[in-house]
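A short reminder: the numbers here are calculations on the coordinates, not readings from a lab. Fair warning: this is a prediction, and the values are worked out from it, not measured in the lab. Cβ atoms are built from the backbone, for glycine too; each structure is taken alone.
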Structure P
Amino acid sequence: MFASEERCDHNSLLDSAIQLFWKKGYADTSLSDLEKATGVNKSGLYSEFKDKDDIFYESLKRYHESNPLYELLKADSLGWKNIENYFKAKINCKGQKACFMAFTMREYSIIPKRVKDLMEKNSAEVFELFLENIKAAGGKNPEVKAKHLLTYATGSCLKANAERPEVLIEEMMSFIDMLK
């Protein structure tokens, strides 16, 4: 059933699929690519998942549920420092540049609906975390600032593929300073 004789660990399989989808994107990842990346043959993958869409959804769901970046926004002392730490950590998340969710946004028109729903849920949760931190810091227009941060977070993730990390961090901190 599996390419190796070892029992397939579902989370390890998803972690390998995450790295592949993150690198190649949804459209450019084939079932053959998934077999190579996970070490699980086609019949083994189909025993765990319905199809490629299901593997992609479950991968994104696992990423969402295990993303350490969200914990940075929940740190005890709410405020702008949490937001700064979140943006700095996004530069290198789980061994990749930027954020898998944001990177997936570029394929929004072709991804399955339940993946879109999960991405919208993720965006809403990050927005709420931004909002809580901004409100804790005080100031005007926290909702507007949280929306700007969410948009900027997505854009900076896409830009991370073309920019040196230190330059991007400087740009991100400047943007946050403008919002304060």
Structure Q
Amino acid sequence: MYNAQFIGDETESLPRTVSALLEKIQASRLALEALIEPLSETQLITPEAESGWSVKDQMAHIAIWESGINGLLHGRPRFGTMGLDHETVATHNTDRLNDILIERSREQSLAEVVRFFKESHQKLVATVSQLSDEDLLKPYGYYQPDQTGEFTRKPIINWIVGNTYDHYAEHYAIIEKLTVE
């Protein structure tokens, strides 16, 4: 869900301009924030029985992955920006990496997670705003030249979408379910 191979190879269906991308990001983010805003502290911190994740955990998760994309777009190691070392990334699948990241974020207060949720989004939007339309089609490997593999040839927009509005929509559904139960 965070890599282009999970999003699909059809770049044609993705926004073609930075302004169109930002519109989709903002619309999806506003919907997610509107869902979260009225929740009580208890609703935000109470974990769901099956997954063990709370809304706070969902927010931290989104923010962590946004920070990784922001780092990537600045040419910094994506996973290093997220607090993961190369060996951990190489030996764990995405679900396990998420578990590791969430365990770390659980040490943070609700206020810290809310602040990180807002700041990581603002930083990513500021970074995306500085891109040109052509930058969206540059390959992942342009931003992370030390990375190798077929995926590094795919346009970076796949990762931006997968870690913004597609990711928000995925977690919107999860959070909505958590708040109804």
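Of the structures labelled P, Q, one was used to calculate helix-only ellipticity at 222 nm (-39500 (n - 2.57) for each DSSP H run of 4 or more, over all residues; to 500), giving -19000. Name it.
Working: P: -21500; Q: -19000.
Of the structures listed, the value fits Q.
For Cα Rg over 2.2 N^0.38 Å, find whichever of P, Q sits highest and give me its label. Each step should come with its number before you reach the end.
Working: P: 1.12; Q: 1.01.
When Cα Rg over 2.2 N^0.38 Å is calculated for P, Q, structure P comes out on top.
Match the computed value 1.9 of distance in nm of label points 7 Å out along Cα→Cβ at positions 92 and 140 to one of the structures P, Q, and report its label.
On the way: P: 4.0; Q: 1.9.
Of the structures listed, the value fits Q.
Check the numbers for distance in nm of label points 7 Å out along Cα→Cβ at positions 76 and 156 across P, Q and tell me which is largest.
Details: P: 2.5; Q: 1.5.
The maximum falls on structure P.
Supply the structure label, taken from P, Q, corresponding to distance in nm of label points 7 Å out along Cα→Cβ at positions 132 and 148 with the calculated value 3.0.
Matching structure: Q.
One of P, Q was used to compute relative contact order in percent (Cα under 8 Å, 6 or more apart), and the answer was 22. Which one was it? Mind dumping the intermediate values first?
Details: P: 22; Q: 39.
Considering all the candidates, the number was obtained from P.
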